[in-house]
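Once you scroll down, you'll see the structures, which are given as structure tokens.
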Structure 1
Amino acid sequence: MAARIMVIADEQWARNEVHAALTEPDYALVDHTDPATAKNAVRSENPNLVVIDLQVASMGGMAIARDLHQQAALDGEDEVPVVLLLDRKDDSFLAKRAGVAGWVVKPFTANDIRKAVEAALGG
């Protein structure tokens with residue numbers, strides 16, 4: 001069965017890049033563009049992994065990742081792994097602070113994002 005991956009990005013080009021890299025039978029991709037409703041979208045869509053752009057409107061990918069982490073802890077559920085799309089290599093400290101499973105730096109290659117996703121999914 002294909003891994004369900006939610007892509008949270010308000011910029012079409014970011015979603016397109018992730019789709020281009022991960023469009024294969026192993027992945028089923030679903031997009032979400034509103035950071036304010038991202039937590040509820042993750043709960044309703046129940047993805048195996050979430051890819052979040054670091055710059056999503058005014059909320060930011062780090063805040064979304066932390067919200068997902070806190071919600072899983074409050075609900076007593078397993079946390080959904082998150083891969084962040086970073087703007088620069090120096091932003092890796094933000095990814096570490098957010099406790100995400102992985103990250104890639106833009107511009108990323110298809111191989112970069114596939115490796116991060118596979119590692120985050122445990123493969």
Structure 2
Amino acid sequence: MVGNRRADTKPEIALRSALHAAGYRFRKDYRLDLGDVKARPDLVFTRAKVAVFVDGCYWHSCPEHGTQPRSNADYWTPKLARNVERDREHDAALREAGWTVVRIWEHVPVAEAVEFVSRTVTHG
């Protein structure tokens with residue numbers, strides 16, 4: 001698992017590059033302390049209070065592309081379930097603190113993701 005990145009994944013970098021080229025400025029991998037919950041969204045628009053997560057289909061159990069592990073399922077199945085549970089906990093804590101949460105699957109085309117984030121940042 002050492003080779004698995006927490007930040008700077010290809011889909012995340014593509015989204016960041018496109019947003020930056022469109023003139024948006026943000027913080028990357030910025031920790032938000034929300035009491036017991038320490039969320040670390042991939043992109044944070046601090047003024048607009050928008051937290052953006054770019055979720056990998058496997059690691060976050062995408063309903064469209066996520067797969068169940070075939071080998072060592074006793075280890076991986078609970079781990080992936082815990083990732084989804086933690087995502088929900090972070091979303092709830094962020095919303096309770098007044099943040100807008102945006103979750104984008106890695107398979108979403110970059111242009112579509114930029115459009116969605118742009119609308120969210122400018123219109124709330």
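Please state which of the structures 1, 2 yields 2.6 when distance in nm of label points 7 Å out along Cα→Cβ at positions 44 and 76 is computed from it.
1
Taking Rg and Dmax of the Cα atoms in Å from the coordinates of each of 1, 2, which one would give 14.8, 45?
2
Out of 1, 2, choose the structure whose coordinates give relative contact order in percent (Cα under 8 Å, 6 or more apart) equal to 28 when calculated.
2
A short reminder: the numbers here are calculations on the coordinates, not readings from a lab. All figures in this text were calculated on a predicted structure; none of them were measured in a lab. Cβ atoms are built from the backbone, for glycine too; each structure is taken alone.
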